[in-house]
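Read the figures in this text as sums done on the coordinates, not as results from a lab. Quick caveat: nothing in here was measured; it's all calculated off a predicted structure. Cβ atoms are built from the backbone, for glycine too; each structure is taken alone.
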Structure I
Amino acid sequence: MRHGTQGVDEAWEEMRVHLVADIGGTWSRLAWRNQCSDPPRMVRLSNRDYPSLGALLARGCERLGLEPAAVGQLILALPAPVTPGTECIPLTNIAWTASRSELQTLFPAARIRLVNDFQAAALGVLPPARAEPLQQGHSGPDHAVVVTGPGTGLGLAWIADARQPDLPHATEGGHSGFAPETASQRALAEWLGTKFAFVSWERVVSGPGLAWIHAFLARQQEPKVETPEILRMAEAGDEAAMDSIRLWLSCLAAWVGNLALLFKPGGGIYLTGGMTRHVARWLDADFIDRINQRGVMSDVVRQTPIYRSLVEEPGIQGALALACLPKEDDDP
């Protein structure tokens, strides 16, 4: 793989094609542009239509009218831990592997940079990007920001100072152990424990998690109603679907409240992800109150600014921003 250096010819930097992709567990988005100042062109593809990451990228280039050999920089935001120098990276929530050598073969002229998907998403939602305040709080002097979002999984990233254009820190916090707080949550955790060897936050606070919650409340052995249908039913006033949404939101609130204490982010917590967008109408005062119920530390959490990001395709926006940031040789 070719690595970035400080002495790269500036004229070539201006001419090269930037291709970026946000690889999700269900959908992937690709975008390209010639220069950082150009508007990007984007396409969205369903992962299930392709046997591999390479096949999806090749089709994406075809849809965008782009020759892979013309790509000068490729940035992939991947749903997986990304370790610098690792040749093959197994992806989470989809049976694909990202191989650096195979990617280099497909894009022979490209400088390839692989990052965690929520590193890109965090860059995409940072100020001055649009966001709806859910809790004003009081911005602290450290300017740290946490970005989290439920979708197919549960992503989490943080940045020490949102004023600096640095690559956010990736985490796999969504895979930490679910910590139930209420009787309903404890019953849910116990039931899920009969299905899975380990119950993570992502198992609950995600799109698939809502389907499992619905099955739990319906006393079914496994989900029989998919998440999109549960959301449609809830919007139509179905009480069973609404009960599922309420329990799911209480778990999301517990997760966000814990993040406020773990990070104490003076710059705030930003909620993003597909599920956040789908449940936006229910992110109300009761939801915020549940976030703030942290016992003796409740007042600390109330000081934390909390926002719902209004950025469309934050992973793509962050990857495009990353394409225009300097790359160090030891970057992932």
Structure II
Amino acid sequence: MKVINFNRKEGIAKIRVDTLDDLWHLSKIVEIGDFISGEIKRKVKLSGEGERSKVVVKNYFAKIKTNKVKLESAVLKVSGEILAGSEELQIGAAHTLDIFPEDVIKIEKPWKDYQLRRLEDAERASKAPKALVVILDDEQAHIAALTASGFQYLAGFELRLAKKRFVEKTDNGLGKVVAEILRINSESNPEIIIVASPIFWKETMFNALKEKDAKIVKKIKLESSSTGTKRAFNELINRGILEKILKKSQLQKEFELIEELLVEIAKKGLAAYGKDVIKAVEANAVRTLLFTDEIIEKAREKEKFGDFEQLIDKVEQQGGEVHIISTDNEAGEKLKGLGGIGALLRYKLT
């Protein structure tokens, strides 16, 4: 999440949504009665020659007064009365703003302190590196951090690598690059390290990193690029490689969390699920809280979202982690079978 600007006096925040987690944060911030401005996407049927016609999606600006907020797996739906907008929209009519990652919206409301902290937490999280991307060829290497907000260029190096495989050069400059990657990994702990290059130089980097830290290779993904210059960063984006790797990494992370939960449940260890999660939270025993996107919707439908929100706030105040697990994948389906909510514990409940 990126807070583009914020006027505390007028209570207006302009925000860019970057990730699905940002939608969760917004679902805890937006309340009934808030004014939300953004784009409405509508399908419009255009007439053609004869009987030919086509349907296109058009964007219209709208400002609505919120009367309903619903978080789904990949969209935050904010419904309400249209107060202002494009001339094609009827003022006073009911409509829904579908908010997705990459959308920019304005929120106008009386801000509570905890909501401001939520904004700050979401923006801070978006700056944390999801992946470290290393581009190289025989003459140069470039390092950038990939965050939810985009690329942050970190460093560049001159190299003198051999142009042929299995030929080694002394003082080729690779040691400085390896040292910098290990330093960044130690300080920022990115989920993935992507190493890309033309031909075999990525394998050269992989072997050099492995020699210094055998554990780091579990994070490394090797990709091909047509160049070792900075242009390769955009090349990886345009080819969809970064998005594919990060999505796979997130699914793997969710799978590992649920598998750990199931193992602990099977051995009656450090886990709780269903109603026992509430007891665990009250006992300050929750290390990681896991719940499905569907359980959020059910809580809203039963008008118990406030209670659910308090549960999450307690976990976060106690220093625990909170993860939303999508029911669109196997991990979410498994958690759904446990009632949609589970927790990994710091200590076993008696």
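Consider the structures I, II: one of them gives 72, 72, 48 for Cα extents along the principal axes in Å as calculated from the coordinates. Say which. Value 72, 72, 48 for Cα extents along the principal axes in Å corresponds to II out of I, II.
For the structures shown (I, II), Rg/Rh (Cα atoms, Kirkwood Rh), for residues 182-293 alone is largest in II.
Using mean count of other Cβ atoms within 10 Å over residues 126-133 for the comparison, can you identify which of I, II gives the largest number?
On the way: I: 14.5; II: 20.2.
Evaluating mean count of other Cβ atoms within 10 Å over residues 126-133 on every structure, the highest lands on II.
Relative contact order in percent (Cα under 8 Å, 6 or more apart) computed as 13: which structure among I, II? Show your work: numbers first, answer last.
On the way: I: 23; II: 13.
The correct label is II.
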